[in-house]
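The data blocks that follow each hold one structure.
Here, each number is a calculation from the coordinates, and none is a lab measurement. Computed from a prediction, not measured in an experiment: that's the story for all the values here. Cβ atoms are built from the backbone, for glycine too; each structure is taken alone.
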Structure I
Amino acid sequence: MTVEWAHLMRLPPQERIEVLQESAYCDQDPHDTAGGATRRGWIWPAEPDRRWLGRYEFDDALGSYTPHFRAANTWDAVREAVSPAARSALDDFLSGLIWWGPDPEVDARHIDEGVFPSFDALWRSGPVIARKPDTVADLLGIWQQAQPLLIQLREPFQNHLPPAESGDGAAGFEGFARLLAQWADVLGEAHRRGWGVIGLPI
């Protein structure tokens, strides 16, 4: 989701996760958009007290983190076979959002400092993403470098993934590129508004 950062930072730190969950996912039916405006994956709550955020629904994800984990795992499998320029740009982009990074001894952090003091209020355990507006701008700039290089990944995907995965629309190149483009959509909308990006397990 994208959130108005000034509003989030005005909340008491220990209440932020709970308020985010209740504000973003309070719909009786999480896929019922009748109460808010929609636009190509976005759900914008209509209630005045929830207009400081927008929720993004990734294609075919149904709120699950599985497609993001699969994309990160796939990148691990093919990254050594892509050009240094594409590998560097996509390493930076993915490690800022969903990938654990190139060093197996040190997991990449996807949470900027000072956002959440703890995760005790999470409704369920799972990955958390919290990126301030400045980080969003940096990641969007990285995407602008990485996006033209994506086409270079088609051959590595075909040659370095098991056949069942390389031809799978979700796990293969097309699905990977589509997921990254949707992340770019999230970052672009957040940057346009000067907001941040939050991802919570639901």
Structure II
Amino acid sequence: MSFQNGAAPAGGAMPPDRATDGNPSNSTMVRVWDPFIRLFHWGLVGLFGLAFVTGDEAEWLHLAAGYATAGLIMLRILWGFIGTRHARFADFVRSPRATATYLSCVGRGRAPRYLGHNPAGGAMVLALLAMITAVAITGFMMTTDAFWGAEWVEDLHEGLVYLTLGLVGLHVTGVVLTGLSHSENLVKAMVTGRKRAS
């Protein structure tokens, strides 16, 4: 299966920040992640972490972080349809077969580089959005009269949180491995919004 559609070098990138001199570390840099995506990513990291550490300690802060997280998720879903190129779901959501083929290439050390999310990264975005949405819904349910004190809802909420943490661990591992295999700092890219063009 070809990965040329979406694999770097990708067309439609923003104008370069600087020119290349033939050294991969000095390649032309292009804007990939828009300000909203970067704010969403790091805001979600902070809010999820805050909600996690305040769950049993400061209920008002836990609830505030939960509602803010839910708001961010709703905005991200909207941005997935109307946002910039690499923020749109159409740019990175691939079929299960394409994702499996990509992961097979990763296992053989031959995965192509993508300017935006690779197929595995796209699948992780969807998984995290779905899981954090479920965490927010069950958290909200616990505040309603219908489910107040329902132990199964609390257990489900807590279980979803720990499953989400497992996904976060896989996400971080994928970022590190992808960065090493393509010699680029993906964390820095999510701060600056820029990646090398090829």
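Of note:
- Structure responsible for 8, 34, 36, 17, 4, 0, with P(r) over Cα pairs in 10 Å bins from 0, in percent calculated and labels I, II on offer: I
- Structure responsible for 0.65, with FRET efficiency 1/(1 + (r/R0)^6) of positions 48 and 152 (r between Cβ atoms, R0 = 25 Å, to 0.05) calculated and labels I, II on offer: II
- Once FRET efficiency 1/(1 + (r/R0)^6) of positions 88 and 120 (r between Cβ atoms, R0 = 35 Å, to 0.05) is evaluated on every structure in I, II, the highest one turns out to be II.
- Parent structure of the calculated result -13000, given that helix-only ellipticity at 222 nm (-39500 (n - 2.57) for each DSSP H run of 4 or more, over all residues; to 500) is the read-out and I, II the choices: I
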